[in-house]
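Novice: Structures follow.
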Structure P
Amino acid sequence: MTTQAVRVSRFGGPDVLETVEIPDPVAGEGEILVDVEVSDTLLLETVVRWGLGQDYWPVRPPYVPGGGVAGRDQDGRRVAGYTGGYGGYGGYAGKAVAVAAVEVPGGVSLRTAAALLHDATTALALFEATRIGPSDTVLVVGASGGLGALEVQLAKARGATVIAVARGVKLGRLGELGADVLVDSGRPEWPRADVVLDNVGGALGAAAVPLVNPGGRFSAHGAAGGGFTTVDRPDVTVTGIEVAQLPDPDRLRHLAHALELAAEGVLRPLVGQTFPLAEAAAAHAAMEARTVVGKTLLIS
């Protein structure tokens with residue numbers, strides 16, 4: 001038997017993604033074969049596809065990208081889980097093997113579950129590290145992305161005051177998610193904060209460094225703007241992406257918690273656009289062009 005998959009034929013632009021038929025994958029001991037309905041996407045997958053960072057991600061073409069899926073297992077249960085590390089592990093396919101998965105609770109759609117797989121687990125890990133509470137003012141840089149939108153909601157759920165920073169037209173959706181202050185990233189001045197959650201890095205991340213109140217916290221976990229932000233302030237506690245690089249037990253713990261919060265209505269992932277699986281190249285092109293809002297998903 002075969003299944004449809006999207007394969008990276010060689011390193012390069014979105015055009016190297018091709019739709020192919022591959023043999024059905026076989027689950028090993030402790031693994032789960034999933035009939036995939038929704039595949040998660042990450043901007044990092046476009047970086048790997050270009051062949052950048054080969055010292056960090058050893059995957060080589062041909063490979064099927066995608067690290068997270070939601071669908072049904074062989075017993076018909078709705079599940080969401082991880083197909084491996086970041087890069088190429090078979091998630092862009094009609095069938096995939098999950099090495100770690102949880103059951104999706106009733107009332108939570110598979111699209112919601114897929115949108116939470118990476119962003120929500122990252123957000124919850126960041127919140128553990130930064131210890132955000134009701135007395136904090138939180139500045140979210142890059143708040144219109146899938147991760148940023150969840151950070152806005154989690155901070156509000158903890159009683160914090162939230163300042164959401166994003167570009168122009170993307171700001172509109174964030175007020176609906178509970179942000180107290182909306183700031184266009186092109187403005188020359190942003191408000192001060194106790195905690196900065198930097199999803200972007202580069203020049204935008206650097207602009208947020210002097211805005212942290214003494215004794216505050218800075219999470220320098222984003223690099224889409226050209227690199228992780230360097231924070232040279234002894235009066236600020238700095239954490240980075242390392243706090244979100246989780247072993248499977250912690251990933252599943254955070255995922256189960258995120259799904260519970262979604263079932264309770266606390267978390268609503270911002271799914272800005274979906275693409276059919278066969279149009280994965282268009283999804284990658286849109287993500288790289290920064291024309292997307294929130295999470296981008298592939299539908300099998």
Structure Q
Amino acid sequence: MLVVAVWVLQRHPGEDWWATSLLTYGPQVQWIAPPALALIVTLAARRGFLSLLNLAALAMALFFIAGFQLNAPISAPEDAQTLRVATWNVYGRTRDVEMVESRLRSWEPDVVCLQESALRTFDGLLPEYESAHVADLRTYVRGTITNVETPTIGLHAPRRMLVVEAETAAGPVTIINVHIPRALEFDGTPRELELLAQYMQEGVAIRDNKFDHILDLLPEAGPAILAGDMNTPPASRFWRRTSEHLTDAFDAAGRGFGHTFIWRRHLSLLRIDYIWTGGGIRPLHCWIEPARPSDHRPVIADLQMP
């Protein structure tokens with residue numbers, strides 16, 4: 001019953017109430033523990049029917065709440081045009097730019113979207129790629145950038161979005177690089193109840209505003225990629241809204257939990273960084289790399305172009 005209650009509350013009222021927003025934006029793997037422990041107890045007691053119920057609850061917690069994926073990589077046809085895309089919040093690690101560059105090159109990406117890369121030390125990164133940047137966003141393309149736009153997304157706490165139109169060896173593509181904030185008035189998650197409620201409400205308002213504008217600005221036709229740090233887990237209504245228009249590459253072609261945010265440098269607990277595809281692009285394989293030297297793990301995807 002606990003697992004079902006959590007799943008229902010994440011959707012109704014979900015982000016409409018700050019307390020249930022905590023269920024949505026908090027770590028989801030914790031909900032695996034209660035049915036797993038209950039299953040062990042009922043198996044030890046040889047209670048067959050209860051064991052089956054707990055097994056069903058465990059499966060629901062694992063796949064529908066914690067978001068565990070079992071997708072196998074898809075083989076593209078021999079004549080298919082493919083594109084490898086990487087997105088990474090590098091956490092402004094300007095002292096470790098050489099490591100960032102080394103790791104990026106090891107993946108051999110065709111497109112790179114970076115967040116928190118505002119400082120000038122990133123200017124010389126990947127010099128053989130064409131690049132564009134605004135604020136803390138940088139996009140690198142192995143190909144030709146034909147157009148760059150930097151629209152403001154959101155009226156509440158406005159931020160820039162980096163929209164790049166490019167010609168690649170796999171064909172033309174529009175690449176949208178975004179970084180959506182959690183909240184702007186707080187330095188970290190507050191512990192006082194009143195401030196916590198304000199923090200959650202402000203974060204939901206920011207996301208509402210930003211996702212409305214992002215979805216409005218999606219190209220009407222043609223291959224498109226939306227990538228970046230969205231500070232939004234798959235349990236959220238914003239993930240569900242975006243999935244009505246685009247395909248989450250990890251959801252379609254990833255394996256495991258796909259957690260991208262590292263809590264206190266040790267625990268990988270949340271999936272908040274994404275590569276979304278549209279306009280006929282098909283995810284073939286999506287995986288998560290180690291975080292160092294950032295507190296975010298990079299997301300890499302092989303995509304089949306239309």
Structure R
Amino acid sequence: MNIINSIYILLAGIFWGSMGLFVHVLTDTFGFSSIQGAVLRITSCALILFVFLLVYNKKLLKISVRDIPILALNGLISVLLMTVFYFSSISSDTSMSISAVLLYTAPFIVMFLSCIFFKEKITFQKIVALIIAFAGCCLVSLTEPGYSTPSGIILALLSAVAYALYSIFGSMALKRNLEPFTVTFYSFLFASLGCIVIFFVTDMPKKISGVENLPVFALAVFATGLITAVLPFVLYTKGLSGTSPAKASIMAYIEPISACVFGYFRGESMTALMILGICLTLASIVFLNIKIPHLSGKDKQ
């Protein structure tokens with residue numbers, strides 16, 4: 001696996017980890033709900049990418065009819081449904097910590113699906129790295145007593161499945177020689193089309209018209225779309241072009257770690273267990289990327 005692809009994936013996780021900062025601005029400053037913030041994030045990402053590709057390279061907007069199904073599935077399931085399921089889980093009297101841990105069962109699902117769709121080998125090195133990373137995630141996320149409901153658990157697990165499918169659908173799209181920018185744009189385009197329902201059901205037009213400082217609001221939405229969606233998804237998709245979905249999903253565990261660090265600089269507490277969790281996760285990523293022939297066998301993806 002090329003070190004550059006590893007860096008792309010790690011940077012994507014760091015950008016994803018900053019999402020809490022931007023959601024905080026949209027919800028606390030402007031009064032939008034979490035799901036409304038997700039709609040703004042998805043639609044702004046599609047718009048930013050569209051304008052960028054028009055200026056950068058219009059050819060990247062061209063796809064064939066046969067590419068539409070995989071890109072639509074990636075957008076509607078991996079992007080939109082993951083967001084809806086995750087926020088619905090939190091709204092169903094399930095703590096954010098429990099929902100986050102269940103969401104991060106996604107790499108286990110990716111590893112299983114990669115065996116089916118890509119004949120990817122499950123090596124001892126991958127399994128050890130995944131277990132260590134998940135343990136670190138649990139230590140970081142479960143800092144407070146968690147609480148859950150059956151519906152909340154089911155919704156969180158569904159969000160994990162949808163999240164895992166981005167690695168699968170994304171890899172399938174890249175194997176058709178589509179560029180990362182193209183895959184990301186059309187995934188978010190289809191996701192934003194799905195957001196139309198949420199947009200009107202939650203009466204967002206009235207909410208937006210009631211915003212007092214529209215320029216600042218527009219800047220906040222632009223920053224949210226750019227930093228928490230455009231950059232991380234493009235980087236992650238680019239990383240997928242040079243590594244296996246299973247390895248990429250494990251390295252994406254850097255996201256809850258970066259979220260924890262960002263939270264600390266916002267004034268949130270960091271316990272000894274959280275620091276241990278961060279160390280475990282970082283150790284798992286290092287372990288995953290070192291060459292251990294007798295553990296990794298012939299798997300060089």
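Computed from the coordinates by the stated procedures, all read-outs in this text should not be read as laboratory data. Here the structure is a predicted model, which is why all the values come from computation and not from measurement. Cβ atoms are built from the backbone, for glycine too; each structure is taken alone.
Novice: With P(r) over Cα pairs in 10 Å bins from 0, in percent, for residues 61-116 alone coming out at 27, 54, 17, 2, pick the structure among P, Q, R it was computed from.
Specialist: P
Novice: Starting from the value 22.6: which structure in P, Q, R was mean count of other Cβ atoms within 10 Å over residues 93-100 calculated from?
Specialist: P
Novice: Further question on the same structure: If distance in nm of label points 7 Å out along Cα→Cβ at positions 13 and 109 computes to 3.9, which of P, Q, R did it come from?
Specialist: Source structure for this number: Q.
Novice: Thinking of P, Q, R, which structure, once Kirkwood radius over Cα pairs in Å, for residues 173-220 alone is computed, gives back 11.6?
Specialist: P
Novice: Consider the structures P, Q, R: one of them gives 2, 9, 19, 20, 19, 14, 9, 5, 2, 1, 0 for P(r) over Cα pairs in 5 Å bins from 0, in percent, for residues 125-252 alone as calculated from the coordinates. Say which.
Specialist: That value comes from structure Q.
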